Structure I
Amino acid sequence: MNGRRATIKDVATRAGVSIATVSNVFSGSKPVNADLRARVEKAARELSYQVDRAASQLRSGHAKVIGVLVPDLDDVFFTSLVSRLEVKAREDGYDVIVASSRDDPELEKSRLRALLGWRPSGLVAVPCTDTVPQILADEAHRLPMVLADRVVSEGAFADTVTIDNREAGEIAARHLTAMGHRDVVIAASHLAIAPIRERVRGADTFLRNATGRPATVVELGSNGERGAEIFAHWLDRHERPTAVLALTNVTTLAVLSALAARKVEMPAQVSIIGFDDYAWMSARKTALTAIRQPVDEMARAIWSRLRARIDGDEAAPQPIELKTSLQIRDSVRDLAAAPDGVAALPADRDEDPARPGPEAVH
């Protein structure tokens, strides 16, 4: 190519197809049969051809790009959500651009301006605080968007997809009390975030009603290493609880790290319920009982609402609230099953949703 950049015409010539076919392959605007698509993609690779998104946008006035803003890409929950959204977007011919606010409201504004500079077809935003950035409210009348996870659905100016956070806390507390636990510590991340406050409220209300005792809440932040230090410091200065309920996957790791550093055995000395339920939680000597968020269902709901808005749906903002479930494994000791609070450690098992009694709670 004599050093010049390959064009769409070059790709069409090498693949032996029309320019329109090449355009359809990369834009997704029209279906292309598998053989032609393979020929075009092979030619593009051989020519190191890159789609000129800016030029395409100028011609069409519409970019098949979706912006996604999350608070922290170090958090497995957000990377899992982004990954699933990328799959959904690709199936419909859209590219995804991802930005992280690093839990910083000022950086959040900057990242949003950068995403909006692409003039995307739509936007998915997980705000880093309870206060949704004004820039999103200003854009809501013209830009299809969905707000997810860290949002208050009531009165929202856009569609929202959240979980029933209060019920999630209650589910965990119900299981702990059924297993005989009365002295419970809740490991929260940031109480300034509404979903975390709701999880605390659900757990604490159930514990108060069931045992007459409130939970102790320890705020660990969103950094795992720093959270472990904070929890270890708390352990050194307080009587050890019988159980800990961690409200995010990061606080779950922080609690486990702090207990390991103090050589505290789980569940013989302290029981734990984690949050989010990733593979590492069951790939352990003592598999973790955990609250599972429906990440796949969240991604489907977010993409469904965003596509509806892109396609012209002008109905009032729709709040979608999804349910969590409890995955019962080995990390909660049964203090209620034996005299004097001494119980044998449970055998390895996963939850059977059909099992009656507290272990089947969802």
Structure II
Amino acid sequence: MKSCLVVFVLTAASLCVAQDNYIESFGSPLGSLPMLSDAQTRSISAENPTGEPGNGAKTEPNAPDAAAAAKCMGKGWKVKPRVTLKANSTFTMAQIDGPGVIQHIWLAGNGTIYRDCVIRFYWDDEITPSVEVPLGDFFAEGYGVSYNINSLPIVVNPTGGCNSYWPMPFRKSARITVGNQKSEEIGGFYYQVTYSLTDVPEKAAYFHAQWRRTNTTDPNKPEHILLDNVKGKGHYVGTFIAWTQLSNGWWGEGEMKFFIDGDKEYPTICGTGTEDYFGGAWCFGDTYSTAFLGYPYCQKEANKIPEHALYRWHILDPIRFNENIRVSVQALGWWPNGCYQPLSDDICSTAYWYQTEPHNPFPKMSEPKYRWPR
């Protein structure tokens, strides 16, 4: 286990500070902390929207977007801690000139915006986004409600404090937008993006994430496609699924499949069942949230449609591909006669991966009414 941890920490540290051999010097996965670096730490928030040095807390208490609570304290005392997302508009949360790496993103907002708002990331002045996901699903919150997640790259704390620690390198520029697709404005949107301006190693790939939704109504092939039409060299690092169960009984018998570098009918990697892929067993006796995998949310109240949220992060076991990758999951349960039953379920997923650019354009994002939970 120690050697596995060393591999992960070296990978993350090479993006942040480009230091070598630090674990050998200090004998600990935290050994990079004493190492000096020429990287420059910056952070963007409503209080410092450009991230420039010495540019925080400058809003005047009489400004139109100032917090009313600051009128007695004056400039420099939490005058602009949040922004309002205008109706049917896109807010640029961060615009950064590189090279550098995004290290941490925190945001908070009302849970009802989780499917109405879409977060997008653009690297190096690209036209089509490398990340395009409903806001909540990016942070593994799939149903417009907030539940806790205690994992390594994604943490969600009470109440609705969403955190991402995925390292996201860029060479020329990084742009993050939040599109409010509601017909009304959203007040009280809080955010912070922390990054380092630093050299990026030649082999560092770009972070990507994509959302998809399927009603698995085909009885001959009840399948949800998480990812397809990916071209380039890279590695798959994470899966989040919001699985809405529309049938009685057990719903997670289907296999996760990874078709790699030209696989056709049969995949290179094939799991043994849905709960097995997410690190559980025997139909999930309870919910759980761990560093790399979890089943943090299960709604089984009477007279309500059952809902399940699941994640798995391939941090110590990234799935490498040289040319292309396709990822799918089957929707299977059981008939009373002991045979597999194809299920007509509602499955939403977010796939996370790193790859070389340019990337193929994503499928068109559906309208909000087709993204809302049932």
Structure III
Amino acid sequence: MIAPGATLGVLGGGQLGRMFAHAAQAMGYRVVVLDPKDGPPAAHAADGHLRADYDDNEALAELARRCAAVTVEFENVPADSLAYLDGRCRLAPGPDAVAVARDRIREKTFLAERGIATAEFAVIVEPEEVARAADRIGTPARMKTATLGYDGRGQAPVAVPGEAEAAFRELGQVPCVLEREVPLTGELSVVLARGADGAVTSFPAVENIHRDGILDYSLFPARVPGETRDTAEALAREVAEALDYQGVLAVELFQTSDGEVLVNELAPRPHNSGHITLNACVTSQFEQQVRMLCRLPAGSPDPLSAGAMLNLLSERWHSGEPDWLVPLRRPSAKLHLYGKEPSRPGRKMGHINVLDPDPGTAAQEAGAISDELG
């Protein structure tokens, strides 16, 4: 076990790294962030910032020298960089698991080979494979790039077979998967922690509502039958064990209209939908990330309250700084801002957690705050 007083490293300087730093420092650890940007959110909170590219071996060597263990706050760190660190300090999650989760082709293939249910898909690498994939998958479908796709980016709808080639061109003719769209009754996610000893600790499943491909609200716990929740959590555990995963893992799932639960995507890190755990659980997903990195026992994931999380995107700043007294006047609302500038549409700037014994009521309260903020 790595005791408090040690220094922990995080690759990536976004809001997930910032909240990791807050959790680690509260537990008595120091934190060093490696990120190529000037003053990213995590650097404002960390004890040190190595401003360097992720493939800078000198910076990676310095990070390994200063840190007892290193984790990631996003999955698109170069694989060679993760392999370099893996030989020099404790790294969790490991490079093999991150390599699967960062690439939709590898991810979907990995799950399919292990009999873990997903929407039907076809792999497309070359242009001549598009027509065959469209014939096999049918429509409606969605073309998704294998890498660097998030928050609805790197995707194009395919309503009829003839649109598949245009979608492939629109996405730059990079490797893709063509995925059949399934009729949904909801989208769920499960955030879990898996330790070096293989013990899995899962937070209750969360219900997610998206707008324009970006998470808008999360309701905690998901308003689904207990059997559906159990199935979602069992699937997430199965994925973590198949990956021999160490760390915090988020598993996004589809709940279909015929009662199935399918795995959609994996995130080898804390997740936007898990932010509700900062206020609603005994242990947050970020404290859990620290615990897994340091080989500590998992904290309790038990809920202290039900609740809802509202994402705050950069569009809220269209007319200037929002009136933060709106949520702060409400005793059940918890405001979390990330210290970013609203530099592009759809940028995640913060979130608001609303606590209530009933997640539906919490969502209504979050909606009222949203309307008042404008």
Work out the source of -8500 here, i.e. which of I, II, III gives that when helix-only ellipticity at 222 nm (-39500 (n - 2.57) for each DSSP H run of 4 or more, over all residues; to 500) is computed. III
Give the label, chosen from I, II, III, of the structure having the highest value of Rg/Rh (Cα atoms, Kirkwood Rh), for residues 195-250 alone. II
I have 49, 43, 29 for Cα extents along the principal axes in Å, for residues 75-226 alone, calculated from one of the structures I, II, III. Which structure is it? III
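None of the figures in this text is laboratory data; all of them are computed from the coordinates on show. Note that the structure is a prediction, hence the values are computed from the model and not measured.
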